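Structures follow.
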Structure I
Amino acid sequence: MKYRQLGQGLTVSAIGLGCMGMLKGGNFNYGGDADLDEAVRTIHRAIDLGVTFFDTAEVYGPRANEELVGKAIKGKRDGLVIATKFGFKFTDEGQFLGVDSSEANIRRAVEGSLQRLGIDCIDLYYQHRVDPQVPIEDVVGVLADLQTQGKIKHIGLSEAAASTIRRAAAVAPIAALQSEYSIWEREIEDEILPTCRELGIGLVPYSPLGRGFLTGTVTRAEDLGEGDYRRHDPRYQQDNYDANMRIVGVVKAVAERRGASPAQVALAWLLAQGPDVVPIPGAKRRVTLEDSMAAAELALTAEDVAEISAVAPVGGTSGPRYRPAGMATVRL
C-alpha cells in the first residue's frame, strides 16, 4: 500500500475503506445485506494489506456500522485513522429526522461514537451535511473545543460549498473535505477542489465507483433488489442508465489494455487527479476489497486519463446524483 497526506499532515493509506455497506438491514443497503462476520474479516484483511483509513458515520444503520467497525478494530487500533461523522438527528428507533449541527447534538454524537467505536479519540471527525440553521463558524468552534479536550484529532467537512469551506477554515484548520467525486461526478473540479488546495485541505472522494456503476457489473435500477438503495438513484434510471453506459465502455476499454479491472481503473483515475486525493471505495467482502486496493499500484498513462476524462466531462453525466431531497443537502 502507498500513503498520502490529507491536510494538517494527516497521513493515510492512498485508498481508504468505506464501511457504510457493512450493514444487515439498515438505511444504506447496496446489493443486499452484508454478512457481518465477513465484513469484520474484510476490515482485518484491509489492515493486513496496509490500509490505515476507515470511514463510518453515526447515521449508518444508524449506529450499527460504528459498532461493527469498533468490534473489528479492537486490539488493532495502533496506526489506524478512524473517521466518522455527525450531523443528523433520529429517534431511538432510527427514524431519520433531518440535519442537526447544534452544539448539543454534536456533543451528544461524539460521546456515542467514541463509545461505539471503542476508542478514546476520533482521528477525523466530519460534519456529515451542512446545517443551514447553524452557522458553520459555530460548528467549527465546537469541534475545535473537542480537539482541545482530546476527543477528536482532526476536523472534516462533507459536501460543503467553497464559501462554507472558507468560512470554516477561518475558525480552525480543516484536514479534509469528503465529497462525491468520481469519473461520472466531477463538479467539484470547478470551484470546490481548487478552494481545498488553496487552503491545504485534502479531498476524500466517496462513491468513487459511482455506487458500483463504474465497475460495469451492475444492472439498471428496476433489476436491482427491492431493498437496494440504488433503485432510486436517478443515474440508474431508464434513459440515464443507457446514456451513462458509454462512460463504462471507455473505462472497460482502458481496463482491458492495462490488464486491470474497471474498478481499479476508476480508482486509479482519481488517484491521478492529485496527491491530496484519497478515495474511499466501499467493500463488505474480501474479494471486493482486494480488487479495489490493488488500484494503488496501477499507474495510468496521461493518455488513459485524458481518454477517460473526455468521455465524462464536468456536467456530462446523465441525470442528477440524488433525488431532489438529497440534492437539497449538498454544497451548502
Structure II
Amino acid sequence: MLSRVADAIYWMSRYLERAANIARFLDVNWHLTLDTPGVRAEQWTPLVRAMGDWDLFLGRGFFPRRSDVIRFLAFDADYPNSIVNCLSRARDNARTIREIIPSEMWEQTNTFYHMAREAAKNGEAILHNPYRFCDEVKLRELTISGIAGDAMSHDEAWDFFRLGRLLERADKTSRMLDVKYFILLPDLTDVGSNLDYVQWAALLKAISALEAYRRRHGRIQPDRIVEFLLLDHHFPRSVLCSLVAAQECLHAITGTPMGYFCNAAEKRLGHLCGDLAYSGVDEIFAKGLHEFTDDLQTRMNRVDEAVFATFFSAFPAIDVPCQQ
C-alpha cells in the first residue's frame, strides 16, 4: 500500500473519531448544566483545558463562557480541532482515496461534513442547546464506522483505519477523565458529594459507558469508574482495550509477531500497553489522576509520532531486526 493512501485512511478515521469525541465533550458538559444547579453548572472552560488548547482559546479572543466554548470547539474556522474542521479534513482525506473505500463511506462522510457546515451557519440555536447537534455527530460517526466494518475488506486499509480510530479514541477517553479533574479543581469539597456522583454519571453517559459500567459494577464509585475507563480489557472505549486493539492492528500491518518489535511504533505501543495492563487503580490515584492521564497523553503522542515516522514520513525510519 502506498504511504499516501495509508496516511489518508489513518487520518480520515482519526478526524472522524475526534469530531465525535469533541461532541461527547460538549454533551457531557451540557448534561451537567441540566443536573447541576447554580454557578457550578456553567463550567465550560474545563473542556478547553482538557484539550490542551487554553492559550489558543484566549488568543482567539474568546471568553470563558458557554457560548464561546461551544463555538470554539464546534465551529471555529481557525481552530484546527473544531468539529467542522475535523470533518473538513476527514472529507478531504476520504476524497483522495475514493477508489479504496466503499462508495457509501465516502457519501456518508461528505454528507456528514455538509451537515456540520450548515449547522455552523445557523449556530445560535446550537449555542443555546447543543444536544441535538452533538447527538447527530455521534450517530453519523457510528454509521460510518459501521459501514467500514461491514463493507471494507479487512486488509491493510482496514487495519490503518482501525489504528487511527483506536489511538484517537484512547487519547480522548483519557482527556474526558481530565475534564472531571478540571471541574473539581475549583472546590475539592465536592469530592464524595451528590454533585460528584452526578458528574461521574454524566461522564460515563458521554462516553456511552453508563449501561456497560452499571452491568459490571452497579453503583457509581469513582475508583471503579477510573479503573473501567482506563484499565478495562473488554469495554471497547476504555484506554487499555483501545490500545491493545491498536497494537493488534499495528502488528497485522507489519507482520511482526506479537511480543516482538521491529520499529519504534511497535516498541512504544507495546511498552504502553504493558505498563497499563500492569497498573492498578490505587497506583493511579496515588500518582494523581490528572498527572497519570497527562503522562498517558504524552506517551500516546509519542506513539503517534512513531507511527508517522514508520509509515508516512518522506524519510521513513529504518526497521530494525525484530526484538523481543
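What follows draws every value from the coordinates through simple rules; no lab data is involved. Everything numeric in this text was worked out from a predicted model, so none of it was measured. Cβ atoms are built from the backbone, for glycine too; each structure is taken alone.
Please state which of the structures I, II yields -23000 when helix-only ellipticity at 222 nm (-39500 (n - 2.57) for each DSSP H run of 4 or more, over all residues; to 500) is computed from it.
It must be structure II, since only it matches.
The value 58, 47, 39 for Cα extents along the principal axes in Å was derived from one model only; which of I, II is it?
Label of the originating structure: II.
Match the computed value 0.30 of FRET efficiency 1/(1 + (r/R0)^6) of positions 65 and 249 (r between Cβ atoms, R0 = 35 Å, to 0.05) to one of the structures I, II, and report its label.
II
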